Every structure is written in C-alpha cells, then in structure tokens.
Structure 1
Amino acid sequence: MEKLVLIDRSEGVATVSLNRPEQLNALSIALRVALVEAFSALKNDQSIRVIILTGKGRAFSAGLDLKELGQKGMRGDGNKKSNPDLQTAIREVGKPVIGAINGFAITGGFELALACDILVASEKAQFADTHVRMGVVPGWGLSQRLSRLVGVSRAKQISFTGDYVSAEKAERWGLVNDVLAPDCLLPHCYKMAKDIQSGNAETLRSVHQLIDFGWEETLSAGLAQEKSSNQIANADLSAQTLERNRLDVLARGRDQIS
C-alpha cells in the first residue's frame, strides 16, 4: 500500500506531499495521523531547515474526508488519535513551512494551507471555505487567520458565501505571495527554501518566533518581546562577525542584482 504522506529530502529541504490524489487528498483520519507523524519527525531532524507542503494530483487538499465523516461523524471513533492536532504539528515544527498550493484548497484543506508560514500558488489553485454550507463551525484557525491575511470584509465574503477564490484573486487579496505555472511551482518553492536556509540558523529561528508572537499578540507585546530578544541575541556579536556578515550580504546582493 502506497504511503499517505511522502517526504522527499534534499539539501536541507523536505518536501512533504499529501498522497491521496484520487480522493483529492481528502484529510482522512489516517492521512491526518500520517501528516502529524511526518511533521513530528521533521521537527527532530536536524538536517532539515525548511519544509515545503504540497499535494499530489490536482488538489492540495479538498478538506476532511466527507465519506468518512458520514460514517463516523465529527468525533470519529472516540479515540484521541482519531483527531490528531494538525495545526500544532505544523505551527510548532520550528522550521519555516512553505505551502505550495498546487490545486484545490477547500475548507479543512484551506485551514491546512493557512497553517503554513508562506503561501505560493499554482495558476490552477482555488480556495474555498464551505464551513457555513456544511453547518460546521471551523476549528483549525480559519476564522481567525484568514481575516489577518485578507482583511475582515474579504474573509467574511469568503466564509459567508462559500464561493471559490481563484489563484489570481488570492494573490491580489494578499492570501498568496506568488502565482506560477504548475510546472514552476515546486522549483520556485525549492529556490525560496534554499534562499531561506542560507541565512543564519539561530537568527532565522528567533525572527520566525518573533513574527508568530506578534501575529498572535498585541503590537506593544510584540515590540517588548523583540527588544528582549534583541538584547539577548546580539549582546555577544563581535565586530569581526558583523564585518564578515556584512561582506556576505554585499556579495549576495551583487549576485542578485547582476
């Protein structure tokens, strides 16, 4: 039996692929368990610096497996393992996660995308929130995260209507950073991942944590946290280290401009 989640490791980058293409990567209990296990393993894998999350086939994820829900209901079989915490597994992996949205990202699949740090879409990507139409209150963060990305009015339009949002509109509204031809999506995300991991690992970790902290807290709390982190992390930086880093930054800038 083929694995539900595939992990491809290459030069510090792990590409995690949902692998139920015939079911549009619907999030069955087994797939959710496998995904949590994959992110738990990557959290402890010191060789991996950046993660790309995508789906096989024509969907990123169509959301929860409705056929399974029709048999077991929202609570599954009552076993705690039947409701694995995808959001915590992804948000607390401790490494940047790039969502490569290759196709449909619907409801639970949309929430899965919103758990990523950076979203990049294929031209074939489409987003929709059908919670209201299904009569299900969201529980994986969509009602809170979406409005912070696209604004309250647009988030309400998406969630109240259940209408599909094209990749082009998603980029215009600030939901995704870039829209690319399908064949260019993963190479683009891989290049971004390599750019990310070329920076200082400890500083990347600190900045990642600070941005997430500020996202979830007030501006004043975020500024205080940044000041504290700045004083702790920068206290022992030597002039020699700063000069070496300055020269590296200049060289990188010249390479990107030329």
Structure 2
Amino acid sequence: MRIIDSHCHLDDKSYNKDRDDVVARSRAAEVIQAMLVGVSVESSERCVALADASDYFFASVGIHPHDAQEASEASLSRLAELAASPKVKAWGECGLDFNRMYSPQDIQERWFVRQLEMAETLDLPLIFHERDTKGRFFEMLKAHRFKNLKGVVHCFSGSIQEMEAYLEMGLHIGITGIVTIQKRGEMLREQVVSIPRNRILVETDAPYLTPAPQKNKVRRNEPAFVREVLFKVAEVRGDDVELLAETVWNNTVKLFGL
C-alpha cells in the first residue's frame, strides 16, 4: 500500500535524536511520505528545511491560533518567503481555538483572516485548526471564502452538522488516531461513515494523539502509526483497506498538488 501521513510535527525537538529512525520505521510500515505542518515562523522554518533536505517530507507554513498573538505582517512576509520552496504545498496550520485561549479571540480572528488572504494570494490549499468555536470558525470561513478555496479540517472533532457544512464547501476531513480510542473516538467512528471516500485524509498529528494500540506502549506518536488510523477507518466503514489506502493517497496528492 501507499500511505501518506497528511499532518505531523516531526520538527518537534522530541525527534531530534532519532528522526532518521522514525522515518525508516514509517517507510517500513508503507507510510512513504509525510506532510510537516508549521505552527509558527520558527517551526515553519524547521519544517521547510527538513522537507528541502529529504524526499520523504513535504511542508506547510502557517501560524497556529495558539500563537496568533505573536503574529505580525513581518511574520507573514517571512512565511510567504518560505512558501517559495517547491516543497511547500499548503498554508497552515491556521484557524481558531477557543478551548485554552492562548491568544485572545479578536487576535486569533484577525490573523486567521490575514492567513486566508495569504493562502489565496499564493494559491495554496489550507490546513485548518478548529476547536470549541461554537460555529464562529465556520461563520468566518464562509464570510471570507475565496473562489479557489481548498483545504482540510485537520483533526476533525466537530458535530455532524459542522462536518456536512465543511464538505459542502468542498473541504476534506482529516482523521487522527482519536478514531481508534474506545471511548473518546466513539462519536468520530459514527461520523466517519458519512464522509465521502474522496474527501478523507488520514493523519497522526505526531507527536500528539498516539493511536491504539501503540498508545498503551509509547507516548510519542510517529508517522508509522497512521497505518492504524487508516485500518480503523476502513474497518468502521466496511471498506477494503487497500482500496481505501489508494483512494486516500490520491485524495492527498490531489489536494496538495504533490
């Protein structure tokens, strides 16, 4: 099979001592490419450097809502410079997060809009982050939607109504290891059945959200484990796993222009 981890953070310092080994294990698990996702200027710089140096990685650049209060026009200009690399295939992770409120709501919203504008200018698909916004994320996205909007709602955790609204906008849905967790993933397993096959992406969000059964053995997630996400999605949907793997591969390649 050909599997892509469509969202991971292997620039994280927890991989500094064994990143090559992590990639080798991923290749052995048929996870043969991965998208490194930037969450700040500094992390975006690391992601692009790693992608430029390896045929295993592609990269995105962006500012996470947690870091929105550190954003500036200068930082967006720097991200646009990084996006000139042929290995940069998306803008994000960007969006809104009203769960922990590391950045004030008005600041999050201001820089979310600016990042939508940057992605439109650069003609890049978007990697979206949304958590506990009670409809505000969709409201803003709809208000500032542009003609060629493409993207994925990463680590989807909303309602079925929100999922249907995202699908209606032409967006993809990113499924993480949460789908494998018995109690926490119960609602997601019910929802994943309703996602059109050509709109599904699988991801790890490594080093976070380690799927079962690995989470019982190791704390740190890694791209190899996205295989468990794919297999669980196939099981829940009643899909042939090899057919689903190829479809999800094609979805990811098409969305990001790989």
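Starting from the value 26, 22, 17: which structure in 1, 2 was semi-axes √(5λ) of the Cα gyration tensor in Å calculated from? Of the options listed, only 2 reproduces it. If distance in nm of label points 7 Å out along Cα→Cβ at positions 4 and 236 computes to 2.2, which of 1, 2 did it come from? Attributed to the structure labelled 2. Upon calculation of FRET efficiency 1/(1 + (r/R0)^6) of positions 12 and 116 (r between Cβ atoms, R0 = 25 Å, to 0.05) from the atomic coordinates, which of the structures 1, 2 produces 0.90? Source structure for this number: 1. When FRET efficiency 1/(1 + (r/R0)^6) of positions 132 and 196 (r between Cβ atoms, R0 = 41 Å, to 0.05) is calculated for each of the structures 1, 2, the largest result comes from 2.
Of the structures labelled 1, 2, which one yields 21.8 when mean count of other Cβ atoms within 10 Å over residues 148-155 is computed from its coordinates? For mean count of other Cβ atoms within 10 Å over residues 148-155, the value 21.8 is produced by structure 2. Each of structures 1, 2 was scored by relative contact order in percent (Cα under 8 Å, 6 or more apart); the highest score is held by 2.
Out of 1, 2, which structure matches -15500 when helix-only ellipticity at 222 nm (-39500 (n - 2.57) for each DSSP H run of 4 or more, over all residues; to 500) is calculated? Matching structure: 1.
Here, each number is a calculation from the coordinates, and none is a lab measurement. Being a predicted model, the structure only gives us computed values, none of them experimental. Cβ atoms are built from the backbone, for glycine too; each structure is taken alone.
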